[in-house]
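**Student:** Following this line, the structures themselves.
Nothing in this text is a laboratory measurement; each read-out follows from the coordinates by a stated rule. Bear in mind that the values here come from a model prediction, so they are computed numbers and not experimental data. Cβ atoms are built from the backbone, for glycine too; each structure is taken alone.
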Structure 1
Amino acid sequence: MDVSQIRADTPATARRAYLHNAGAALMPRQVVSALKDHIDLEAEIGGYAAFRREIDRCEAVYASVARLLNAEVPEIALVENATVAWQMAFYSLSFAPGDRILTAEAEYAANYVAFLQMAKRTGAVIDVVPSDETGELDVEALERMIDKRVKLIAITWVPTNGGLANPAAAVGRIARAHGIPYLLDACQAVGQMVVDVADLQCDMLSATGRKFLRGPRGTGFLYVRQGFLERMEPPVIDHYAAPWVERDRYELRPDARRFENWENNYAARLGLGAAVDYALDIGMPEIEARCRMLSGLLRRGLAALDGVTMLDLGRDPSAIVSFNVDGMDAREVVKKALDAGITIGASEPESTRIDSENRKLADTVRASPHYYNTEEEVDRLIELCREIASLQFVRK
């Protein structure tokens, strides 16, 4: 991996240490150019003509995403964001009174409120699979919870805080063995680690472009396994998702594009395609190895500091490092880092309410290095936290 060239492709890295990639990563110039070039073309010849001229490149985005996931092109839908992708999958499923939805303790708020709404509408039941001693979803407990009433297993692979990477493939093996639909939120996994839907054995997977994939905001995608597609009626359709074939009849598309609309932001889509291609050119195994190296360096450095409390979970944490400086609000730590030229973020307990309530968490600091970061930038954040923690100790 040529980190110097990657940083040259990302000019902002010369001006700040950007360690907030779990929020929205820095786009490389190739992505920015793809966006700008198409907008310029639309301004020159109009949106319809611009799409017709670039139709092959627009179609190629599906192939790029499919390659990223080890999927087939008909299994990919391009949508506005990861939430839309997840919702289109979830609300395409049918539930009846007493049907059970199994999820994890660290499930993301957007997903859980959808579970609550479905339970309110249909009488379905939400059952939370307990975590094991490491904080991961307990796969043995999941196995014990399976019965004929379980109609969906839906978990977040890499939750928004806690550094956790749930055992997504192990969950997939259980779901497939019992013939239970499996919806995987891979929003914060895609772009930082290898994602292989065949290995995961998920029926549905949702993801975003803006995070570790380094694409534009307002982009996302949904994978639906071909053998599962026929079981899904989208919650909303238009004449692109379901052509109007006779006056009294429509036909759903046979591919995952049944979850799309006719109108789209093609500049953003081309930016997404450029981001996927950029990652694939580097290599996802190489990206994952560097993300693990940098996050491990940060995690060990922070853990060695007096006055810093680590909040990460799991046997094999992701590139999201969660911690707090004792006696200081997480948002104040983020502000001090920004003043020092370091961009990090904070996560509120409402985003993973069950996990946060179980662990009595307040806001937490969230630092998420990526492959374009350097060891020196990680050391800068560690040293800043050392200084902040020391000042807090003196004030006490």
Structure 2
Amino acid sequence: MSIDVDRLRADTPGVMHCLHFNNAGAGLMPAPVLDAMTSHLRREAEIGGYEAGFEASAALDAVYDSVAALIGARRDEIALTENATVAWQMAFYSLRFEQGDRILTAQAEYAANFVAFLHMARRTGAVVEVVPNNEDGVLDTDALETMIDERVKLIAITWVPTNGGLVNPVAEVGRIARSRGVRYLVDACQAVGQMPVDVIEIGCDMLSATGRKFLRGPRGTGFLYVRRQILGELHPPVIDHFAAPWIEPQRYDLRDDARRFETWENNYAARLGLKVAVDYAMAVGLDAIRARCLALSAELRAALTAIPGVRLHDLGTDLAAIVSFTIDNRDPLAVNRRLFEARINVTTSRPAVTLLDSLARELPTLLRASPHYYNTSTEVEAFAKAIRQITSD
């Protein structure tokens, strides 16, 4: 499937205002997403929040079908959350850990996840261990297999870490986890919307993601997948009467689907926007999106490599559309500000967000550019020209 870039850019109001290479932070929403949200907010203002929700009940219920289709799951395996952090935490803190239990994770793991591991270790006496990388900087699946014993209770990794362009081998990790009977949690925040995602192929028990990044949905949206077969062993860390209906004065019953990880109140306009974003990505085609993201990021890496004083800090051989770099003798925060003033959007990645990887590679604060399928080669050239100007000043 080919991508009609002109049509997609016509659907994207933001391209008229900026060169947006910050899709790993928050993608530019297409007009249909914005329209779905503002239309619902207008109805809330016109007839009331409860009434607008009732009016949109069929569309709101269909969000579960769209998300399930996006990742190859069943609708009863999907929970909708306020963001990916809540989704991930609801899964992680539903697991039971005891003294000596082992949690295995990756060297490039994201800070929010790693501090949760440490928190659990402090509370329960569990142990956090890091799987080493291979010579390409990718999680070493052979090493992972040798580390597993009966005390390993969880493997939890980020598929596409926050910087470095790295793509971890999630399906191979899944094969190992399944063969050894170990629970497996995948943070797919920067994979969903950038590449095809199939939870059956991955072999994960749980997967969390956000709407705001490559999926091009609104901020304040996320979702959690939990494999149907393990739902019964997971008790959410917090519940309300939606997750667990109050049956008798001294009894509640947890829902028998993944919505046991939700609460009653939510942002209906954002959920409707998420649905449209998911449907939009699937209409474009995830295989086509991945191919274009890879092509644009390859162009960007080549353009930056050709500029004296620019250093790339990417890892692995199968690179995602996240390009991390520094400029010799230039403060990355000042560069980021200067680009923003020129209406060019990137972001920075501090060492603390992937502390182990940063310490191992002695990384400073990095500039991070993340193109998406609606970007163009002309924008890559304009970006390289702006960086070249900065290096020469």
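**Student:** Here mean count of other Cβ atoms within 10 Å over residues 265-272 was calculated and came to 20.2; which of the structures 1, 2 was it taken from?
**Tutor:** Source structure: 2.
**Student:** Comparing distance in nm of label points 7 Å out along Cα→Cβ at positions 153 and 177 across 1, 2, which structure shows the greatest value? Provide the component values of the computation, followed by the final result.
**Tutor:** Details: 1: 0.9; 2: 1.6.
The maximum falls on structure 2.
**Student:** Hey, mean count of other Cβ atoms within 10 Å over residues 249-256 derived from one of 1, 2 reads 15.8; which structure?
**Tutor:** Answer by label: 1.
**Student:** Something else: Can you say which of 1, 2 returns 21.4, 73 when Rg and Dmax of the Cα atoms in Å is computed?
**Tutor:** Answer by label: 2.
**Student:** Give the label, chosen from 1, 2, of the structure having the highest value of distance in nm of label points 7 Å out along Cα→Cβ at positions 145 and 169.
**Tutor:** 1
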